[in-house]
Structures are given as structure tokens and as C-alpha cells.
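These are the structures in question, set out in turn.
Every number in this text was worked out from the coordinates using simple rules, so none of it is lab data. Treat the numbers as computed from the prediction; the structure is a model and nothing was measured. Cβ atoms are built from the backbone, for glycine too; each structure is taken alone.
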Structure I
Amino acid sequence: MASPRVVAPLAGLCTTSGVGMDTSAVQLSFPFSFRDRFRAGLAVTTSCWLCMIWVLAFPLLGIALPIVAYLDLGRVPMIDWLLCALLLAFVPAVMLWSTWRGHRTFADTPLHLYTIDAQGVRSSSAHMELRQDWSMIRTVVRRRGFLMLYFRRQCAHCIPLRHLDGEQIARIAAFARAGKVARVAV
């Protein structure tokens, strides 16, 4: 099962740059822990109905299997219990493994910086640089403790809200609205 890609910052502190209050860029750099990365993945996954159906299919089969076996045989064979446990554990195990792989991949990146301004979102680190103007951002929403800037259905820049103050969130929303982002719900 493929998990959604989450683009997220990795280390540093929060700052705001620029002179004018309304037009200054919001610059962010902060630690992005394994827990943050896992929660961001859950937030992206639960925002898509098809993803939720796929994710819930395995546990539902794990619950249904012993019920059907009991109704059919009057007992539940050991193999069905083992398969039930596998089905119940599959999705959480895959999500944890995917998060660990992503976290390990970026562990050697000492600094990841977000700059959000009137032109769009710039994400940079020692290994990469990504610039997206507002026309590429589809949605800006608050979800499960993150400010999420979706650039595809299951791909988002996920910024923990604890690293943003109300003024920064308002400026990011204003930049997004001025950039004609289809949905801004912050």
C-alpha cells in the first residue's frame, strides 16, 4: 500500500522576515519529529475518502473473518485468528514503516526552511529546493494540528500549528487568497 507523500520541515526555529506586516514573507524552520511526520501522514490520509476506504478495508476484513468463520463452522480455527491479527495489524505497520523510512531519509538534513510569500511556497534544505507558486497550491486548510498546503490530492506541505502564531497564519491565508488558491479554510 502506497502512503501519501508528506513534505515537511526538519530542524531549526521559527522566524518572520520582511518589513511590511501584510506583505512580509513568513519564514519557518523547526524540528519535525517522527511523531509529527506520522501525524501529518495520518492527516493527509484521512482527508481522502478513497484512502480511508482502502485503509479501513483491512481491519474490517480482520473483524469480519472470525465472525464469518464462527457462523459457518461454529468455531474459529487458529489460522483464521492469525489471519485476523495480520489484517488488523497490516495498515498500522505499513504506516509506521513508511514514516520511519521517510524520517530516516531526511535525518541527515540539518536544516529545512520554508519561505511563504506573495509569490508562493519555497521549501529548501541541504538536499533539495522546491519553489511552487500559488497557482500550484490547490488547498490551504487547518487539519489535525497542521496548516496543510496541498499541491496534489495526497501531497501537502504540513506545518505544525504550534510553530505558527495567529498573525503568520493570517498572512499565509492572505497570500493564498491573493494567489487565487481554490480553497482557503484556516
Structure II
Amino acid sequence: MDNFLIDQSSTKQNEFYGRYQNQIFFTWNQSLNELEQILKSMKSEYHHLSFDIHIGKNLNYLDLYLENRHGLLYSRVHHQPNQQPYTLPYISKGNSIRKHSHWLRSSLKPAVRYCTTIEDFNQERIYLEMTCLANGYSVEFVQKHIEHFFTFFNAILLQQWSLDQHSYEKFRHRLFNFMSEQR
């Protein structure tokens, strides 16, 4: 999922897009007729393109849920309904404890990126913790790796649950900056 991209670079028109491999979604604030004309010209130039067009106020895209809430972007993690919940990735070789601890810390990054509200982030964090607990890991294991994540991003107050929406947004901004620097 690391190749998944959401770009908000066209902020002048308050639009953005996301893409992963050969799938794309985007927002459109112009008329439907203008969009149809653009897609028609793309189709005439690139015959191999196929479109599956859905228009609405929300969408599930891979593991992301997006919604237009009265003109504001709302997003959170989306769990596929056909996948069994609370399942850790299968580890065929190597140290499963080490790999699952890495999975837990790594899964918190998209939780922060995708969840626009502190409530949704906490819900996803609890889901990740429960996944580890349901698969036999101890509370101490979970707490240690959650604390490692928050310490790494200098957000230990978040872990102590004394966070409000404003502090969470600052934390998200720090994480987005960190990820941009890693590219």
C-alpha cells in the first residue's frame, strides 16, 4: 500500500486525487458535462482506457473511506467486509513476533493518515490492539509497541489519551511532514 497516493496539490480548486497501480479516483468541482468531455477526449486518444464511473458523496477505495461532509473531507480506515477481522498477516519465515510488532507500529501510520478525527483514530488504534490481543500477544507487548510509535513521533500525550481534535491535527501534520521527508 506504500505506493498509494493522495495528492491535494490542486488546492486552488479544492480538488484532489488518489491512485494506486491502475486505479484512480478524484474529486471534481466543475460541471458533469465538462468531465464527460474530458473523459471522452481521453478515451479517443487512449483507446485502451476503460472507465468505471461512480458519482457520489462517499467512496471506499482500497482500505480508505472518503466522504464529503457538507463540503469538508472526512476520511477513515475502511475494513473490507469480506475479510476476517482481527487477523494478523501470515509470517512464513523469520521471527513472527518481530514482524508483528513492526506490523503494529506500521499500521498506526495509515491510521493517522486516513482518520480525520481523533475518535476514528482511537477506534482504529483499538482495532489494531485487539488484533494483537486476539492472536495471543500480551497487553505488555501491545503497550510497548504503541508507546514506541508515539515516542518516535514525539506525541506521548496522544498515548495518554489527553488529546483533543486540535492536538490530533497537529500530530497528523507532523506525521505527514515526516512521510514527505522520507520520499
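Data for the structure
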{"read-out": "Winner on FRET efficiency 1/(1 + (r/R0)^6) of positions 28 and 164 (r between Cβ atoms, R0 = 41 Å, to 0.05) once structures I, II are ranked, highest first", "value": "I"}
{"read-out": "Relative contact order in percent (Cα under 8 Å, 6 or more apart) - structure with the largest value, from I, II", "value": "I"}
{"read-out": "FRET efficiency 1/(1 + (r/R0)^6) of positions 44 and 156 (r between Cβ atoms, R0 = 41 Å, to 0.05) from the coordinates reads 1.00; which among I, II", "value": "I"}
{"read-out": "Entry that produces 9, 32, 28, 15, 9, 6, 1, 0 once P(r) over Cα pairs in 10 Å bins from 0, in percent is calculated, selected from I, II", "value": "I"}
{"read-out": "Identity of the structure behind 4.6 (criterion: distance in nm of label points 7 Å out along Cα→Cβ at positions 84 and 116, calculated), options I, II", "value": "I"}
{"read-out": "Per percent of Cα pairs over 15 Å apart, for residues 132-171 alone, the highest-valued of structures I, II", "value": "II"}
{"read-out": "Which of I, II leads on FRET efficiency 1/(1 + (r/R0)^6) of positions 60 and 92 (r between Cβ atoms, R0 = 35 Å, to 0.05), largest value", "value": "I"}
